[in-house]
Structure I
Amino acid sequence: MGSKIVRIALNLRVTLDSHLFLPEMSDGSAFIGYRALWEWQDCCRKGTNMQQEDVIEFKGQLRGDLIEPTDVQYEKERRVYNAMIDRKPRLIAKCVDVADVMAALHFGHKHGLRVSIRGGGHNAGGLGVCDDGLVVDLSPIKYVHVDPATKTVRVGGGCTWGDVDHATHAFGLAVPSGIISTTGVGGLTLGGGMGHLTRKYGLTIDNLLAADVVLSDGRFVTASATENTDLFWGIRGGGGNFGVVTSFLFQAHPVQMVCAGPMLWNLEQAADLMKWYREFIVQAPEEINGFFAFLTVPPGPPFPEDLHFKKMCGIVWCSTVTLEQANEILEPLRSFRRPAFEFFAPMPFPMLQSMFDGIYTPGLQWYWKADFVKELSDEAIALHIKYGSDLPSLHSTMHLYPINGAAHKPRNDATPWSYRDATWSEVIVGVDPDPANTDHITAWAKNYWEALHPYGAGGAYINFMMEGEGEDRIRATYRDNYDRLVRIKAKYDPNNFFRVNQNIRPDADTMRS
């Protein structure tokens with residue numbers, strides 16, 4: 001609809017000083033009137049040299065759609081997973097291929113637009129969308145090609161992990177990823193990637209073999225262990241700082257059925273359980289993974305009615321061994337503190353990956369805080385219980401994800417992920433569907449984090465950070481790897497074109513000195 005408005009405006013030389021009444025089109029669609037057109041034109045002119053003619057030309061260069069504020073789908077397309085984010089871009093380019101991405105970056109450069117890159121739209125801080133700029137939306141670049149002979153998987157930059165799990169499962173394979181299947185492949189991978197298979201097969205970046213990248217100057221390159229090796233190092237944990245990744249090549253692993261699911265305990269047992277867990281997870285076989293959580297029991301199956309809405313603590317397990325072997329590993333736990341509820345059973349890996357999708361649907365308000373953790377002291381456990389027992393809403397939670405096992409094998413400088421010596425990645429999230437509760441859930445998450453932060457390792461998983469946590473926080477996350485990331489940024493994006501991210505400035509060394 002927006003393009004129709006522009007064409008009529010150009011043909012009739014409509015001025016903003018006149019009242020505008022636009023007739024219906026032959027297909028019955030009514031034009032948006034004077035006010036919408038005025039807002040659109042004002043948006044085009046503000047802070048940029050972009051004109052309506054430029055937008056029309058850009059639209060003609062794309063195979064995908066170009067969405068403008070006056071288009072009916074604009075409100076839907078500007079939304080991201082975290083509904084606390086309410087940004088309004090000037091344009092959204094739905095890129096269907098690499099050529100579209102190149103055209104979009106060129107347009108952004110030419111017209112001085114702020115540009116954000118959107119894959120799955122799951123980023124904690126909503127960094128896939130920006131105000132008054134151009135969103136390069138990769139979601140139409142959606143394909144998964146599995147090579148069962150080499151156990152490798154080629155994935156388009158707009159895929160979600162549900163797309164990957166669906167394709168690989170047919171071949172008895174899986175790629176280590178996260179815990180929510182609607183998460184985008186691109187964002188999770190570029191930030192590091194951790195989840196149910198981390199202790200067995202490492203982080204997602206440990207299984208990345210190559211990537212196709214469009215750079216800020218429009219060049220299309222491949223990054224791998226043999227091509228553009230510095231860029232390949234940078235994208236494995238350095239976030240979206242260096243370019244737009246349009247394709248990923250992953251190493252997959254033989255995973256089809258897993259023994260998995262949650263075990264829940266009453267909060268009175270939380271201290272004993274956490275102390276048992278901190279000893280168990282550092283010496284457990286790599287074939288078993290379990291993350292600890294404080295949670296409110298959802299009101300639905302498989303949970304019994306007497307537990308609905310009850311605050312509890314739990315561990316969500318994933319094991320790649322047989323049920324008999326997994327039960328043998330977990331028998332000491334059941335003997336120590338028998339769960340009040342458990343749903344631990346053999347299941348297809350995609351079933352585990354999507355187990356929480358129905359609880360954490362798009363459109364919830366999220367506030368995130370995070371830290372890496374090396375040790376879980378008695379003092380830290382007491383604070384966890386204090387805040388974890390006071391969850392402010394049904395969806396709010398705290399998770400301790402183990403990042404040891406196979407994830408410990410690479411050196412700290414093997415990739416930008418500099419906490420190979422950490423045991424857990426801790427995340428505290430205040431989550432609620434009602435915007436009226438935003439302040440409440442935010443305050444709870446901040447207070448919880450501030451109490452526990454002194455017991456953390458310093459940095460945090462960048463995918464769990466909100467926007468604006470500051471350069472010191474990012475430096476603390478990359479530690480000794482930060483300066484190398486700055487040099488790579490200066491080489492591949494010297495003007496910081498890609499800056500809607502957890503940003504590594506190309507001039508950071510100069511600014512610091």
Structure II
Amino acid sequence: MLILSILHTRDIIESSGSWVVLLIVLVLGLSVAFYLYNLDRYSLIYFGDAASHLVGSRKIIDWKDPGLGQLGTVWLPLPHFLLLPFTLINPLFTTGFAGLAVSLPSFAITCALLYRMMKSKLSNGLSLIAFVSAFLYASNPNILYMGLTAMTEAPFMLFFVSSAYYFQKWQQSPDRLKNLVYCSIFLSLATLCRYEAWVLPIFLISFVTTLKKKIGKGNRVYSVFVAVISISGIVLWLSYNEYQYGNPMKFANAEYYSAAFQTVNRSMRETPFLQPANILTVYSITALIIYGPMLLAAASIGYVLYSRSRQDIKIGALYIFLALPPIFTLLTILLGISEINYWLNSRFLILLSPLIIVSVALFLRGLMTRVKKRCGVLAVVIGMLFVFQLTSPAFGVVTYLDAKGGFLFNVNPYAVQTGETLGSIYDSGNIMMLTGSAQEHRIMISSGIHLVQFDEIIESSIWKKSFYKPWLYDKWLVISKEPSLDGVKTTEYWTQEKRNELNEHYRSIYENKYYEILVLR
């Protein structure tokens with residue numbers, strides 16, 4: 001009876017494996033999130049971009065000038081729309097749990113999809129390989145931390161892996177257009193999360209076009225048409241930029257905010273710019289730190305086994321599909337559009353994870369055919385794959401350390417202190433922010449004050465009447481002594497040119513090393 005019960009339980013788990021993975025990952029993520037929150041209530045918003053994503057999302061509704069114009073031009077819009085309902089709940093907004101509400105389900109579903117992808121194709125139906133593959137992704141602390149924050153990686157990975165999953169299914173049955181439709185839709189959603197996805201629709205359309213001989217005659221034209229759907233997200237974003245800013249490529253060169261502008265204005269750009277050897281060295285070392293030597297070695301062996309056997313040519317197209325976003329990242333670094341420096345932006349390496357997981361699944365499949373009934377050997381190998389990422393938190397999780405390092409750098413801790421102080425003394429009235437946008441986002445979140453009460457003054461908002469006579473509009477002023485780039489000129493206007501006039505109407509009520517809070521006399 002006991003044996004029958006065990007076998008029955010195993011059958012149930014195998015038949016609903018993706019749901020088991022989903023549930024376990026959700027519990028794991030929530031446990032880690034509450035643990036980190038108990039260590040530091042700001043641990044889920046250590047990334048400056050995470051704070052800015054939360055503020056940018058909420059501004060669509062909770063702002064003096066709400067609407068789609070608050071989407072800005074640089075960050076793609078879909079993550080902000082996903083975050084929106086959760087950012088409107090103040091306890092979730094101020095703690096970063098609004099980001100968790102989006103990223104953790106995205107992370108968990110991605111794990112479940114990896115399970116289904118491995119089981120349906122790459123593991124010959126073996127659930128063990130599928131489970132191992134899914135939990136290699138889920139248990140990696142670097143990926144897990146990104147799955148708890150308001151960053152764009154987790155939603156992007158969800159749509160990217162979803163599109164890969166349906167791309168693989170469509171390859172198996174090219175005449176089943178439903179799978180190609182899903183692939184194109186999810187790919188379009190991925191292009192609205194991160195720019196690394198923008199190369200994928202080109203590949204998909206080209207691949208479908210060249211594969212049309214294997215598609216039923218009646219479906220050839222429809223297949224190409226369906227594949228074109230994948231580019232709709234890009235067209236939508238270009239159209240928005242043209243309508244809003246009169247320049248469809250505004251996001252690529254926006255002053256202060258674009259990745260290209262920020263990278264050009266940092267000294268570390270000189271090391272990787274047009275130096276592929278330096279880039280590959282940094283990228284490889286960072287990959288080693290994130291994934292560990294055993295996992296990378298297993299992935300390498302898995303790829304070699306596939307290359308030699310060529311048992312399933314269709315996996316080759318999947319390899320290319322999964323490799324394109326990491327390759328795109330490397331090219332942007334090479335051209336000086338983005339940057340990576342070991343821990344700094346180590347999160348870029350997460351895009352490599354599906355490719356690694358697929359290769360490891362191929363390695364395990366090859367290993368199982370060789371060891372057959374020697375379960376002990378297989379168990380040892382699988383255990384060794386998990387050792388590094390389960391023990392790495394004791395030595396440091398680089399994505400977490402990258403985020404925390406930024407949070408503790410320069411003005412940021414003082415911005416949080418200023419926000420908390422502002423929240424404790426605030427009673428009513430509007431608050432002018434002379435800090436620059438990056439710093440004001442930290443202050444806004446930590447203050448807990450509704451965003452509609454803030455009067456943002458940056459270089460692009462000097463058209464406001466309140467900028468020239470703030471005492472007629474704003475009860476409070478928050479001034480940074482070292483403002484962000486987009487707030488330098490506006491802050492200097494009042495702190496250097498007209499500080500005496502400001503003092504006639506306001507008095508200082510709080511000051512620390514980097515900030516000062518003023519209130520109307």
Structure III
Amino acid sequence: MRCLNASLWVLALLILAGPGLAASQADHDDCEQQTDRHLSFAACTRIIEDQGEDASSRADAHNNRAIIHQAKGDLDRAIADYTEAIRLDPQYANAFRNRAAAHNLRRDPDRAIADYTEAIRLEPQDAATFGERAAIYYVKRDLDRAIADLSEAIRLDPKAYFFNNRGTSYNDKRENDRAIADLNEAIRLDPNYAAAFYNRGNAYNAKGDLPRAMADFDEAIRLDSRNVGALTNRGLVHGDKQDHESALKDLNEAVRLDPKHADAFYNRGRTHKAKGDLDRAIADFDEAIRLNPKHAAAFGARALVYGNKGDYDRAIADYSEAIRLDPQNAIALNNRGIAYSTKGDYDRAIADLNEAIRLDPDDAVAYYNRGNALGSKGDFDRAALEYDAALRREPGHPFARRASGYVNFLAGKYGAAASDLLRAAQQRSEDAYSLVWLYLARMRAGDANAIAELEANAAKLKQADWPYPVVELLLGRRTPESVMGAAKSASERCEAQFYAGHWHLLRGDRASAIAALKIAFDTCPKDFAEYVGAQVELKRLGQ
């Protein structure tokens with residue numbers, strides 16, 4: 001499982017008041033003090049309304065009164081006062097900076113950036129302003145600008161939180177080594193910096209260094225036992241190590257500490273799914289979505305579970321929402337394509353997989369799945385090309401070579417099928433399906449050594465596993481009825497009928513072959529090779 005994408009940023013928003021000039025000294029003193037806001041607000045207002053005060057003094061009073069408005073959550077009045085302070089003193093860098101913070105709180109990042117930029121022009125040596133503008137660039141996912149601002153902040157004032165934030169930005173760019181270097185420095189400067197340990201743990205996890213990731217999450221939690229992010233991500237590392245009970249312990253604590261933390265529910269749902277507890281997984285994904293209706297990943301994860309439960313309509317609905325929320329989500333498009341294909345809606349499946357490949361042209365899985373959809377449509381030549389494309393991108397793909405063998409077999413290209421299936425069997429010697437189809441291809445091609453080859457290959461298989469009974473049928477050690485008795489699930493029974501049909505064909509019993517293949521066609525899932533194979537064989541037999 002992969003860890004949370006969110007990381008801890010530290011933002012030092014220092015709202016500064018400029019020095020007031022003496023007019024009524026008591027009013028100026030009261031306006032600048034921060035202990036009694038009511039007293040300060042009244043004094044600042046008297047200075048603002050006194051037209052005898054000079055522009056600089058009144059600008060200070062507007063700025064200070066704005067700070068009080070902002071603290072009370074009245075952002076409109078705060079911005080109005082900051083704006084008046086700037087009108088009175090266009091060189092007032094602190095007013096620009098403070099107005100930027102107010103715009104940011106109003107979720108107006110572009111105006112905030114404009115004000116920070118002007119503050120930087122006026123005071124280019126202020127490291128904190130670079131850091132604050134970087135935080136907005138980070139939220140906008142403009143990571144290069146965020147890093148540039150943080151680099152300048154570090155040059156001006158090398159504080160731990162600047163290194164932490166730049167390290168987090170590098171990590172989000174998948175530049176994990178740079179991230180770790182910055183986070184090392186943040187920790188050197190502040191050995192009790194829990195957020196830096198958490199973020200470095202994320203970087204190590206992204207590199208696949210689970211022991212170091214675990215050590216950093218442990219330290220982050222030791223320093224801050226309420227660090228929900230560290231608890232969640234340590235739980236995910238436990239899950240990656242198949243220690244699901246420890247994972248649930250951490251994720252349960254994360255949920256207890258913050259019952260409104262959508263990601264904690266989302267990741268606990270992923271853990272339940274990994275344990276096979278699909279109903280609890282759905283319940284957690286439901287809660288994650290209730291807390292954050294824009295949680296695209298939770299919709300995608302719940303869709304996967306619905307697919308596992310065979311509820312493809314709900315799966316498609318959830319994938320559709322995940323795609324609506326994140327139109328660049330190639331994984332959701334790929335998975336919705338699989339769901340459509342499973343329902344037999346191959347045109348929609350291919351449309352989704354086309355888009356997934358457009359978004360990520362190097363994803364071997366999407367080519368493989370598009371090959372499956374084309375093969376299910378009976379377009380075997382194009383399917384074979386898709387499997388070749390998948391193998392060019394991922395030469396070790398575990399199923400593409402076997403699938404290429406399937407479609408060549410179904411196209412009647414038995415020599416090419418045998419070549420593909422032999423390579424698939426050499427790649428995965430325990431794959432009984434490749435060996436069964438290899439035998440069938442050899443027999444169709446008239447290879448006299450087919451039975452001896454299957455005999456030798458069968459010795460490498462686990463006899464207790466399905467479809468070993470099918471291998472025994474082909475070797476003459478079982479009857480079709482015995483194979484059906486060994487099948488333990490509906491999918492295994494449908495496969496047993498398909499292979500029994502081929503066994504009958506090899507023995508010249510056309511009527512029994514047709515009967516078995518019709519049952520396979522009626523009972524096999526539409527995304528099974530045996531379903532398509534039964535359809536093809538029945539057509540060849542004139543059915």
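Bear in mind that the values in this text are calculations on the coordinates, not laboratory data. Keep in mind that what you see is a predicted model, and the values were worked out from it rather than measured. Cβ atoms are built from the backbone, for glycine too; each structure is taken alone.
A few points about this structure:
- Per distance in nm of label points 7 Å out along Cα→Cβ at positions 364 and 500, the highest-valued of structures I, II, III: II
- Entry that produces -19500 once helix-only ellipticity at 222 nm (-39500 (n - 2.57) for each DSSP H run of 4 or more, over all residues; to 500) is calculated, selected from I, II, III: II
- Origin of the value 84, 54, 46, where Cα extents along the principal axes in Å was derived from one of I, II, III: II
- Which of I, II, III yields 2.5 [distance in nm of label points 7 Å out along Cα→Cβ at positions 204 and 388, calculated]: I
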